[in-house]
Structure I
Amino acid sequence: MKIFLTGAAGLIGGEVAARLIAAGHSVTALVHNNRDIRANDGREVVPDEVIAGDVSAPLFGWDKAEFDRLTASHDLLIHCAATVRFDLDDETYRRVNTGGAANAIEFARSGDMPILHVSTAYVCGTRDGPILESDRVPDSGFANGYEASKASAEKLVRASGVPFAIARPSIVVGESATGLIRQFDTTYAAFKLIAEGRVKHMPAKAGATLDFVPLDHVAAGITALAQNMRRAQSNRTGGTYHLVSGRPIPVSTFTDGIAAFPQFHRPELVEPDQFDPAGLPALERRLYKRVAGLYASYFQRNPEFDDRAAQEMTGLVCPPTGPEFLHRLIAHCIEVGFLKGAEVPAE
């Protein structure tokens, strides 16, 4: 199969590219400014063709002849490209995430090919309880502009008439066996501030959970969906698949995992109605506002993502993500110098 992959230089995109090529598929990689495509273990990935473009631009920024050449020569579009930052303005989210999905749809439509769209499980918004893969995407109730833009993008895909499958990862972290991750961004930035005691207080609801999903499970799931697109399209229309842990950990388990390392600080969890960031010390207040606070809503939610359709379609079950997995994630961060080092306790 000849596959066109957007976001190929990203964390998920690079690992997906490596797996698709290893499975014998031809991959054309769309990159923006960064042409360095790597698997999660750092290995260079060499697709059949690397194309520079801009998903936020009509025709991905190419002339019509180049657009037609590429759309005519591929069997599947995997749309991984997106900004995953939480601190951007609404216009940037609209242009890159929602507009990028609209342009990806036009690419797929022009080439008469299906689209495998990579979204997020948190298009459910801030509601708690069971979240089914078949649930309607809400119109409001999102924690941030990122979630809202990904929800808007999903709606465009569903309404497009183009055959589709939607992959919805939850909070993507390091690999299941080792904790390895090749770039530390998004959630890891907040985690670093909390673990090193620069942010010592977090608003958290009793019963809140975090759905950490290993990168290898997400990349394997996207690859499996790509290889089963006829079935994944769900009766030639579209299917939605949660690539999640299936066993979210309580926030208290997360803080216990941090406290298991003697050099780190257990953050104080405060009920949201009693938490006032204005009352924090000046430096902590600034760091909370700039980084940690962007992720505070995830300490106040308890979505229970159902992934039965994904398991049935891919044959994959997420590896365990309990305390031992947390230990591996933190130990890897210490090993590579992302977190300050000290003796690593046994699991």
Structure II
Amino acid sequence: MSLPIHRRVEEMGPVDARQFDAEIRTRAEPVVIRGAVRDWPAVAAGRESDEALVDYLKRMDQGKRAEVLVGPPEIDGHFFYDAAMSGCNFQKRYGSLSGLLDKILSLRSEERPIALYAGAAGVDEHLAGWAGQNRLPFELPDATPRIWIGNRTRVATHFDETSNVAVVVSGQRRFTLFPPEQLDNLYVGPLHFTIAGPPVSMVDLENPDFERYPKFADALPHGLIADLEPGDALFIPPIWWHSVKALGRFNILVNYWWGERHAVSPLAALTHAILAVRDLPPAQRAAWRKWFEHYVFDEAAPHAGDHLPEAARGVVGPPSDEKIKAFSDYLAGTLSAP
């Protein structure tokens, strides 16, 4: 089924460091950067052939084992929960990237192969020399490049807490994106039991069940599509929902997550707030809502402690490594207290 999403992500041509900093880095919406890494040696090898790219990567492979998701042909590459939601419809195994690459090449002629996917493998750990040979045209100093290798696969709609630049090295990728405010219409799965990190939408974009998830129809007018070819990149702001479909029989993507240096997971804070606040009596919830507005969500919240001496501001003052460590320990103590 083809979703009625007709809006495309805004596109730009290749950008240099100045353009990225001025026009993209702090954007609140995604943008496709066409030809961002078209000169990468890895992209050039992929243009030659799948085999040439595999040879290029195998020469770098340090042999370290990576986590590989393996799904039966019946899932059609869609990594998700099992029918009972007591587990997942795939297994996790471990092997070298070289072994995975060879296996994917061997499956290309099969009409319904098993689904294979290695995700978020740090290139510094697995591929010696990659980072020096394949550099972004702009700086992301606190980002670690991570490689994603697979055949035809679909990653469920999810979000990242930090900014993301995803670069297609080989194959084609289709991203379907929804803005953060569509949360109510995307039917979020379990927060504690996730497929591979962040929570996912329960809606299958290939076959949406509008009877079970009727509000998803309201999300569709807000959806965006981005189709990426080798050498293209996609900037995704934090908290933007996105699904990723690998369209080729052999696909490689490299991504870069980066965020605020002193960031503490807002999702973890949300989970704590659900446990601590959500089920209180209405009057208490209303009282605590005022506290959250005052210290967290109000435009003046960063200055809520300005009336205190700087040394006495504690958690309401500006963040620092020492403060995050101290208050993380404090929170851990409150959670473990009887």
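Please treat every number below as a calculation from the coordinates, not as lab data. Please read these numbers as outputs of a predicted model, since none were measured by experiment. Cβ atoms are built from the backbone, for glycine too; each structure is taken alone.
Structures I, II were shown, and helix-only ellipticity at 222 nm (-39500 (n - 2.57) for each DSSP H run of 4 or more, over all residues; to 500) at -6500 was computed from II. When distance in nm of label points 7 Å out along Cα→Cβ at positions 210 and 258 is computed for each of I, II, the one that comes out at 4.2 is II. Thinking only about relative contact order in percent (Cα under 8 Å, 6 or more apart), which of I, II has the largest value? Checked I, II; max of relative contact order in percent (Cα under 8 Å, 6 or more apart) sits with II. A value of -0.29, -1.15, -1.30, -1.45 was derived for log10 I(q)/I(0) by the Debye sum over Cα atoms at q = 0.07, 0.14, 0.15, 0.16 Å⁻¹; which structure in I, II was it taken from? Clearly, the read-out refers to I. Here distance in nm of label points 7 Å out along Cα→Cβ at positions 26 and 298 is compared for structures I, II. The highest value is that of I.
Name the one structure among I, II that semi-axes √(5λ) of the Cα gyration tensor in Å, for residues 178-241 alone of 22, 16, 12 was derived from. The read-out was computed on structure II. I, II: which one has mean count of other Cβ atoms within 10 Å over residues 114-121, as calculated, at 21.1? Derived from II, not from the others.
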